[in-house]
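See the structures that follow.
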Structure 1
Amino acid sequence: MSELITEDFIKFLVRAWTSTPDDHSFSTLNSKIKGNFEDGNLFKVKSLAECLELYQWNSKGYSENKTELNALSHQLQHALRSNNTEETGRLFRDIYKWGGVRLQTKGQPNISQLWLDQNIKDATLIEKINVSRETILRGTDFGRFDGLDLIMNSGFTKVVSLASTPNNELIIFDGRVGAALGHLAMMAIRSAGHTSISKDLLFPWGTAQSNHLNRNPSSELVKFPRLFGGNKSHHKHAIAMSVSSSIVRSVSTQLKIDPRDFEAALFMWGYSV
């Protein structure tokens, strides 16, 4: 049995930056992004680098968003080093706002808001963000990500990512990035004739708000897990962020690009798979 392992997947992703074995395309009708074919109704690329060129978020391109993220990251790291809980809390909210992640559900504080408020009250917010970053960088001892002590979700992954430094960058791992990595892993399996995949490469994916968008890269051969839901969703999400960040850092080093660039390309690729 031939298994796709991490080392081979990294090599595939390096090649996929400039050329993938198959084109990737999806309809952008009734979607929030604009396509690049058929009067903007089709998104079609044949490399991850093309995805970066077509990046869209908050009605802005990649350059504008990266400038905003760099500023938020610089401010957050300064607040953490200065042990400024009030400023850290403000930036936590600003990062959620940039990411379009709500702190309330049906008018009530959700888990992120409750966690933020409690850790501001206990004066543990800075410690918890630092511990989250270091745990994910080490890739061990994920037990604290239980949804109470430490959380991990589509909002907090952005906070932890921006708390990381350029030398040890952690990517933002959300449902779209997970969908992209799973889809590319399937492409790598097909192109090399593998029959199975390493468990480390079973990236969890998240559903889209629109029913017509598919973000499940699974096939009859390989089943990728759902990112959200279940008692261990925080734990699972933290592990996925750790594994994917390590892979992206390795790929980006070989390509001599910023890991944030590769993350952004994955984000666009994973809009629909």
Structure 2
Amino acid sequence: MPETPFSYRPAPEAPEIAWPDGVPVAVWVALNLEHYPIDRPGLSIVPVTAGNVPDPMNYGWRDYGARVGTFALVDLLDELGLPVTAPVHSEVCSRYPQIVAAGVERDWAWMAHGENNAAVHVDLDVDDERRMLRDCVETIEAATGRRPRGWLGPALSETFNTPALLAELGLDYACDWCNDDRPYDMTVPEGRVLSVPYSVETNDVTLLLARGWTGQQYGDTLIDQFEALRAVGRRSGVVMAIPLHAFLVGLPFRLGHLRRALEHIAASGDAWFATADQIADHYIAHHP
């Protein structure tokens, strides 16, 4: 019977974490850079046309993110002076090179996110998955000049072999499981791979698309999440991920609510805005 790629560690048994300057919450902004093939179904806002090939309504809705929304988010994050971690599909490097160039200019941390959002890591032979992961990492490294150190599966997908294959490639962490507010060690035969907290519940895909919440509700949720983690983190540091998808939160009528939440978190004095790489580094250094 297959086992989970991690052992059970209840919160009271987690090692104590002290983030820089004693702040209770490490916050990382995940600006997802994605490509959805035009001949495959993808995330849809209008289900009635989702099976069409091509599907102008839903493909165009997603494509707004690459054309407009991403650059609106870049401007906002620049203005607020926040570090960015970019989970990036390797196909983005050739299809949207201007986006990659913007990230290189700003020294973003790059995270491998698969080939595209249709190439999920399910039912893959170990050798095929090894090749896919290697090609993804090497393509991103060639385009950005920086080898990705983390992994976020397309649609948070993994096989039972993924953590071990990440260790083979020298990656330090994965973000798919979303089952803790603190980093922990995954089970791999050799090397070390952490799980760095990401989020399904406070993800804009979940809140704005699946639940159909308003921008106001989305911004309030980010603030509520931070305030609750802020209280918990005073005993031992925790992590808050803020996943962003430009075709959702990058729209003008929602962007102000993201700004409101980020400004609230920054003004608290209780957040260490970092990249996912920096969070992994800090945990590794203090919990060898």
Structure 3
Amino acid sequence: MRGVLLELAYDGTAFHGWAAQSSARTVQDTLRGAILAIDPRASPLRGASRTDAGVHAEGQVAAFDTELDIPARGWALGLNKHLPDDIAVRGARAVPPAFAPRFAARSKRYRYRVLLDPVRDPYWHARAWRLPGIDVAAMVLEAEAALGTHDFAAFRSSRDERASTVRTLTRVEVGREADPRLISVIVEGNAFLYNMVRILVGTMCDVARRRLHPGAVARCIQAGDRRQAGTTAPAHGLVLEQIDLVLPEGAGHPWPR
């Protein structure tokens, strides 16, 4: 058996998230179908992050095993011939069989975009949360409170039942993009709870539009109570930008380099 590691990008608008579902279109099922079209005996996919319905990705990764002797270039180009326009394999490399990127992830980086425009812009309709007139400086102060190692119990969905809610965020930044109407919230950390980034951004934005008092992020971390946090920001503004992996010994060179 040979392992193959794929780097993926997708527009999450028409997908019901990453994870396979019996009655909905998902990224995992769509990619799995393309793999089986080339190798019907390929192993199941091993993804690194379960993005929600509507969330986009530029740097998702997933691995599978195959008996076929196809180089990385062949897998990248071949799979793209079997994939729809809203998902693409952006790179591939050989890895040892059974390599699980989820457990090799050193950090993940997300970007959430907010559009500060008083009127609708069709281009950004499915890519940014439109919130005109918010206080960006207030968001910057809230971001500072989230940086570091904390118990983020207040920033997880009720569907998340993991025992430990302590996570480390190494980067939480709010800044303008080249288009002055856009601000980005960049969140990077070692791991995330279910809906953690969206609830954190929603809380920051609720302070910025005066729905919550300043200092809300710090108070929520202290209280550990989801009811004190703010809105869950809409999925369509979120992008999984990058997953930093600890590659195993014997991993091949990526294609394209």
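Of the structures labelled 1, 2, 3, which one yields -6500 when helix-only ellipticity at 222 nm (-39500 (n - 2.57) for each DSSP H run of 4 or more, over all residues; to 500) is computed from its coordinates? Source structure: 3.
The value 18.2 for mean count of other Cβ atoms within 10 Å over residues 60-67 was derived from one model only; which of 1, 2, 3 is it?
Going through each structure in turn, the value belongs to 2.
Every number in this text was worked out from the coordinates using simple rules, so none of it is lab data. It should be emphasised that the depicted structure is a prediction, and the values quoted were computed from it without experimental measurement. Cβ atoms are built from the backbone, for glycine too; each structure is taken alone.
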